[in-house]
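What follows is a set of structures to go through.
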Structure 1
Amino acid sequence: MTVTSHNTPFHEGERTAQERAGVGDVAAWAGGFIRDYLPEQHRDFHRSLPFLVATGGDAAGQVWVTLLEGAEGFVTSPDPRQLHLRAHLGADDPLADAFVAGGDIGVLGIDLATRRRNRFSGTIRPDGPGYGISIRQSFGNCPQYISARAWTRVEAPRGAVAWSSALTKEQMARIRAADTMFIGSGYHGEAGGAANGYDASHRGGAAGFVHVTDATHLQIPDYAGNNYFNTIGNLVVDPRVGLLFIDFETGGLLHIAGRATIDWAPKDSHDRSARRMIHVDIEAVVDRSAAIALRWTKQDQTRRLTLTKRVRESRTITSFYFGPADGRPLDPFEAGQHLPIKVQIPGQIGTSKRSYSLSGPPDARGFYRITVKREDNGLVSRFLHDGLREGDVIEARAPAGDFVIPDVRSPLVLVSAGVGLTPMVPMLHVAASRGQRVYYVHGAHNGYDHAMHGEVTAMVRDNPLAVQHIVYSRPEDIDVWGRDYHAAGRMDADTVLGLNAGPQAQYMLCGPAAFIADMRCGLEARGVTPERIHVETFGPTG
């Protein structure tokens, strides 16, 4: 089959970037995540937000990024393919004249407090008190690299607007202090292509992660992510790029437009953890002080945790047990939530932040447990495995996340692959305590790679309402002899549905993105409604 932008969610620039990065055939599995409508949970999410980040092109085709805000409930969704916004861009916004009927737009919905985000693209039209958006593509994102902030709204007059072709010293200082920015890019290929349009994306890191070379040049690190390469792929084909920096304390917006080039193998860069570097040549700057009514305060209240124990769970997976360094009780958590941690890695500028699923029972007293796979290219996972010793101290925020057990008593089907079992183990604990029927379905390469098998088997043995089904894709001779698994080969939707959990079962899926996409598509194709499928993905972001 000839691949065109009509029958793949990715255009030639994205496929070129994926191939160059060596991430395989992303299009083969990503279709399970990229939809031409908004799932119900995404509609609910966007309706709850006080702002959206949007990108598009002006009359000259230059890309800009801006922020749309409104009163509570300013986003509505009459159906899965439509959003309505009761908001208008100010006349001083660089995208004000671009929001015309049929214009392309890329949008990012992001909740900085919960660190959740979703992206979509579509076409916009003026619509009474605001705008209507018809959805073309939508998909979710992981919470990595997002600095948590809580918002408030103030009554304040709009500030001044300044246009220029280069950054001032004050603007350069603001960028150097930023831990958050938004980047916009676009692609317009053959007419009607699903991959056409604009993309708005979040970028984050320690303060200084964006390097200011001089008044007209920036360097933006590109870290490991979902492997879609939407931004990089767009820039491969069309170098026009837009950036947005928000002054969270004053509501100021700093818009930057320019041209980008990609350094695929950065050496001697300011950020050694970057996989690639985006070099931006600045062409235009719009500085709008007090442009919005929203203000944010950083939720950086962390506490110190002491590593009390390490347990090797498999060849590449280790559990880390943390207790409170100050002796105070730990914050409670729900099964499926993650622990946002912050570590100082020798040789790195600033601290590195990651979120790892809590793998211990929620009713445990005195410790958090995270279970981490060592990734060869994972900066933080390598540090945890190779550098963190019992007695060492890290920092962490309170547990967070919305991948939790639905508030129903229907049968629960926990489906995972690899280290995706980490949120499932505490869910298994909770199901036992609630007297809820539960099916634990897990896939691993073999017994050497199967983490926490003994713990799970013991829980299932002691719970008459629990069923375990283990699939090894490449069992070793010792596995065959020991029969610690139930089937060999590839785990798919038929495997899961063969357990006959019933028509009301809730399916919790966690694992590599390709696994989740294939499993979700398979379940939906066999009649499981999307509302009963709940997903949590991970990738080699380490």
Structure 2
Amino acid sequence: MHSKKYVIGLDYGSDSARAVVVDTETGEEVAQSVKYYPRWMEGKYCNPAANQYRQHPLDYIEVLEYTVKNALKEAGSDVAQNVVGLSFDTTGSTPAFVDKDGIPLALKPGFSENPNAMFILWKDHTAVKEAAEINALAKKWEEDYTKYEGGVYSSEWVWAKVLHVLREDTSVREAAWSWIEHADWMPALITGTEKPDQVVRSRCAAGHKAMWHETWDGLPPEDFLTTLDPLLKGYRDRLYRYTYPSDKKVGNLTPEWAERLGLSTDVVVGVSAFDCHMGAVGGGATPNVLARAIGTSTCDIMIADYEQIGDKLVRGICGQVDGSVVPGYIGLEAGQSGFGDVYAWFKNVVAWPLNNILADSKLLDNETKQKLIDETIDQIIPRLSEEAMKIPVEESTILATDWMNGRRTPDASQEVTGSITGLTLGSSAPRIFRALVEATAFGSKAIVERFREEGVELKGVIGLGGVARKSPFVMQTLADVLNMPIKVAATEQTCAVGAGMFAAVVAGIYPNVEEAQKKMGQGFEKEYKPDPENARKYEAIYEKYVKLGHFTENEL
């Protein structure tokens, strides 16, 4: 009798992880489970005022066990025995220091409460100084090791982060043997390949964030790294030379992890990638179509064939890496450091009286107060969107930039800050909110314009993630500003489903990723088409956005 085969896609986001059980024949999402990282939700190990965001490896382990077992329970009793593959996607660059056995230092005695011994989340911006030093050295070296990463190295990326911690923390410096990306650690952990010389390294992570490239034999050479800082001595030799795309196998589940997850040791585990790269695959991306994962930030992914890219170096993006998305194509990455986070910031500003005045009121009992506060806060963004949508484009006199969390692309800089101008005594909350939505759309347009300037063809745009699915006002504004239609992927969990597609290839169900996409893809649920008149008006406003950005970056 023919039995169905299933795969599990594991998506590790900024706040939570989810496991999705996928039918390899139809792409049906049979079951899913989501869990927030418990320590992260308590705000532990983070200092937002200093742009420090760290995550404990125990959070990753605990949500892995919970989500997989919970999803399998929901899927039904006969599913677990028919799971054939499992793959991860994670945020990135999210590295941690490890010892000689590949164990993250935070899992060792004496380091369990030390943030510097934990995974450094992608949005941690404590290494701005180190990133600037890397860029300065790369520009005067005989080979610019940042050239395949847009020519600008970011404080969000691994070498800047590890150097910052080595300088800051003597105890970590003395205990560390090497470092590992979260994307590489998860499959290594459950396949028993944790030792640094055994870890199968992700092409996606290495190429986009670690200055890895075949033409200089892997990572930047020892003399470059030690010239940057002698503290990096020996790290290159203790890291890796080869990297692999995500259609390759890392290994099988160890007996211990098979038991912990309720699966078989026959389950194969694939090479991981970053979330948005797998999300682009899960969302149906094809060559020269920009797949935008739109959430707290954006990650914009596109694939292009070798002939089109040739020797071209696309300036100011987050890398062009062979096979980082789909094997056989160059993967191009861009993105915005803040998108939904910009709206969340404004929501928190508007909600200040609720949390700081109403919360102390003696007129209501505590339970009623909390319910009122929660209900009001939940309605802030929907009501702001509703009112902002009524304001004609030409009446929008407020102009903002979207750099509240720095700028990822084009031309990464975590030193720039957001700005709002054109305020009057008639500037209401909905009008300010509309300006912020337009700012995030203008930031998106800057990315599209950079690709075009560099001769990369754009055939379309796909929207992925929560904002794309739940915010019609934002998406229509984005379509108008880009003057391009935007298709929204039907599946909500594009990253996890993309990981599932790769797992199906690794397990031998499909010969390649394109075939897995055809069989397991769910298509699109909606399309936003630009309003020609609004698009014309936004062209002029976008020029003002560019001028405002230039002024704030260079003068303030």
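Matching task: 19.9 is the computed value of mean count of other Cβ atoms within 10 Å over residues 273-280. Pick the structure from 1, 2.
1
Of the structures labelled 1, 2, one was used to calculate relative contact order in percent (Cα under 8 Å, 6 or more apart), giving 12. Name it.
Working: 1: 12; 2: 16.
Only structure 1 yields this read-out.
A value of 5.5 was computed for distance in nm of label points 7 Å out along Cα→Cβ at positions 81 and 441; which of 1, 2 is the source structure?
This value belongs to structure 2.
To test your reading of the models, identify which of 1, 2 gives -12000 for helix-only ellipticity at 222 nm (-39500 (n - 2.57) for each DSSP H run of 4 or more, over all residues; to 500) when calculated.
Checking each candidate, the match is 2.
Taking mean projected area of the Cα convex hull in nm² from the coordinates of each of 1, 2, which one would give 26.6?
Label of the source structure: 2.
Could you figure out which one of 1, 2 the value 0.70 for FRET efficiency 1/(1 + (r/R0)^6) of positions 201 and 417 (r between Cβ atoms, R0 = 41 Å, to 0.05) was computed from?
Considering all the candidates, the number was obtained from 2.
Values in this text are rule-based calculations from the coordinates and carry no lab data. Please read these numbers as outputs of a predicted model, since none were measured by experiment. Cβ atoms are built from the backbone, for glycine too; each structure is taken alone.
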